[in-house]
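Derivation of every value follows stated rules applied to the coordinates shown; laboratory data play no part. As the structure is a prediction and not an experimental result, all values here were calculated from the model. Cβ atoms are built from the backbone, for glycine too; each structure is taken alone.
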Structure 1
Amino acid sequence: MPYPLPAHGAPLRVAFAGPAATFAAHAMHDAVPGVQPRFVDVRAGVDPRVLRALLADAAPHVVIALAPELLARGAFAGLRAAVIAVVAPDAPAPDPGSVDRILRTPGPGDGPRWRACPLPVDDRLYAPVRSSRRPPRALCVGRSTEHREWVLTPAKHVHDVVHYAHGLVGVELGDALAAADIGIALHPAPLHGFPPQALLHLAAGQLLLSERLAPACGLEAGIDFLEIDSRDALVTLLTQLRRRPDSYERVRVRGRLKAERHRASHVWPRIVRDLLRDLSVFGTARTLQG
């Protein structure tokens, strides 16, 4: 094993490093047996010395870099801890000498990867399915893009649709999710993929309306969520739900059950343990020099 491991019986310390506004909802925050997580809020352009100081304070055995493209070259130089880089499906791969393994999120692209899976959801954001308000409230979470605004604009004019483009973290995000009955997941551009907001809405117990998911990552259209293929289809569905808020209650319940597979406290420990086993067998091409 190329890196130190905890003493027998001590928990594995895992640091999640990335911008909180984008990734805190997908990290692990509460300890589980054998794993002690810590989230380190890292913004674009952070001085590598500041990052190293933050990580030194966390003293991790494993670092999960949630936005490695924002970090300066050599950001993890000298860090004696395993590093997983989490990158978008079509993003360029980090220098193999700077990280140990690459995990890609689902979507089009054939870049090198060790694993591929959707971003899990912070356990604190899970909620039971509640009775819908009358009329129901719809929520879209995700940065504003030309495509998303084009799809949402007609629906905003005739329905109660709230769009948070940035800045929701922790309690504020939980409150916004609790105040909505319907979640709308849209791709940032008119290309198919798997927006991470899809699982977020399902975990919160909302009825998910989503553009086509490709890959679907185990979610089934018409069973776990409702698929929309145009902005007119979104307006039509919201109109139907305003008249009959419980018309797709079974879909809502099934979607919430499917979200259980994606709890951060289940997914990240499994990935970390797989990483350590993989490193013990195959080693790493990473170098610790800057």
Structure 2
Amino acid sequence: MSADLRTLQVGAATVTVINTGDLQINLADALNLTEEARRSAAGAPLTQPIPLPTQCIHLALPETSVLVDASHYDVSPDSSFAIPGYQPPPGLLAGLAAIGARPEEIAHVIITHGHFDHYNGLTGLYDDLYAPTFPNARCYFGRLDWERPQTQEALRDLDSLDARTLGLLHRHGLLDLTAGDHDLGHGLRIIAAPGETPGHQIVRLHSQGETLYCLGDLYHHIAEAEQPEWMVHWADVEANRRSRQALAAAALAEDALLIATHIATIGRLRQTPAGFAWVEV
């Protein structure tokens, strides 16, 4: 298995993390860190552009096949996210093929929120026409992200990413707009976690006494998990704080595994005298 695939067992579920490509970002700027924070041991490494993976998560349960986020590496060389000379990994479909997960067998695709790198792999070009990548899957997307004015404006432009992904699935009757928590059965639950966007949601998997959370962009870097007051400037501060507090309380109580889209390691939260630590597993 390639370095861009990582598989672990959570109860009866086989969980595979697929990195579809690294993006670079200056997190100190994105987090609006103060000068004091930039000089701290946690903040100093964030003052230069650092690579962050863009990960999708496949959950293979005995009864169903589920994907959390559907990303396609599509970063132009002149983008601020582009890493000079970078060659991305084979991608989501290649990763799924490597574990024997056929796109047509995936029953559910959960999109954590409405940022391009989480949903731009929902469709693809087939004979010069866009079509669903996972034709038999129900796709779950936060209603509050769908209803945002910028999303609705983009959907009216038929050439936009939103129109040819989310809009296309909506027209095909494959898009379910979620509000609040939603139980999918089989130990899977979508949990509203607004802050990054109004409709941001995370996924809880519980199987045979073990628990995993797929966090989307609740945190973008380990530093945010350990310094939960650090958050990106576009987030709703109060909503994000409440979502992080709820996740931290549950993760500590359940000794849960945690996977975030842009954090390369799988971890657990641990309470420390100073707050929290992200411990790699």
Structure 3
Amino acid sequence: MSEATSIFGALAHATRLEIFRLLIRYLPYGLAAGDIARLMAIAHNTLSPHLAMLERVGLVRSRREGRSIIFAAVKAKTHDIAAFLAEGLPIDFDLKACRPDSPFPAKREISTSERPFNVLVLCTGNSARSIFAEAILTREGAGRFRPFSAGSHPRARPNPLAIALLSELGYDVSAFRSKSWNEFAGPKSPKMDFIVTVCDVAAAETCPAWPGHPTLAHWGIPDPIMIGGSEGEKRAAIVESYRRLTQRVTSFVNLDIERLDQAALERKLIEIGCMDGATAMTLRRLSA
């Protein structure tokens, strides 16, 4: 009881809970502290005490690898929490949580696939949300995914606040531009494996006929560009949008896509779309 109280106390903070959920998605691998800060869009000096508390209660462990410190969720501890909460359940309840933890996770290998998955991310203006998704997918896909982004009605250029945030977080922003989805609908365009809409407006529009019958997904989140107010409020909306897309993209890249049948894959994509911050239109698809 004492240990559980400490664990739940550590998780009773939105940022720590989000960090832990991010590391859970990367089991059985870890993430460098710098990558956690980038994906969470928070400063290193803000991140450090959160990681320290998670490590203190046994939810996270770390190791040094060169100049980086790698943090990983402790699978056995997660299982212990589940077992603690499940006490008193019927004896035949299938709690697949009692397996011992593996040795400290090895570093995730870069994909050597000859044919990466092509992913096109769409929104209306191709100025913030789809740009974020493309940037995160490029880094986190580690060669397994080849992402693109476009808009149904592209703006003249990406949103300056969005580009500034990506630049601050260490992304290469030199090649980003707002472009029409028609660039990817021609016979010479790359064949897409996935089309992901991150905007309700784009999802509701009549899309081009995509070659090759790609798998479709909708991960609608609110448009941060529509938020008014001060520069601080606008930036906060941009950061929130980035973090919502981080949740979705990191869940997507950690799917065992090659082993899922089409029905299971489509269900997983719907569930990813319905993570925190999903629009009402997206949530309706979960119950459809």
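Given a value of -5000 for helix-only ellipticity at 222 nm (-39500 (n - 2.57) for each DSSP H run of 4 or more, over all residues; to 500), calculated from one of 1, 2, 3, which structure does it belong to? Write out the running numbers ahead of the final one.
Working: 1: -9000; 2: -5000; 3: -13000.
Structure 2 accounts for this read-out.
Which structure, out of 1, 2, 3, was Cα extents along the principal axes in Å derived from, given a value of 54, 46, 37?
Of the structures listed, the value fits 2.
1, 2, 3: which one has distance in nm of label points 7 Å out along Cα→Cβ at positions 10 and 250, as calculated, at 1.6? Please list the in-between numbers first.
Details: 1: 5.3; 2: 1.1; 3: 1.6.
The structure behind it is 3.
Of structures 1, 2, 3, which gives 4.2 when distance in nm of label points 7 Å out along Cα→Cβ at positions 34 and 210 is computed from the coordinates?
Structure 2 accounts for this read-out.
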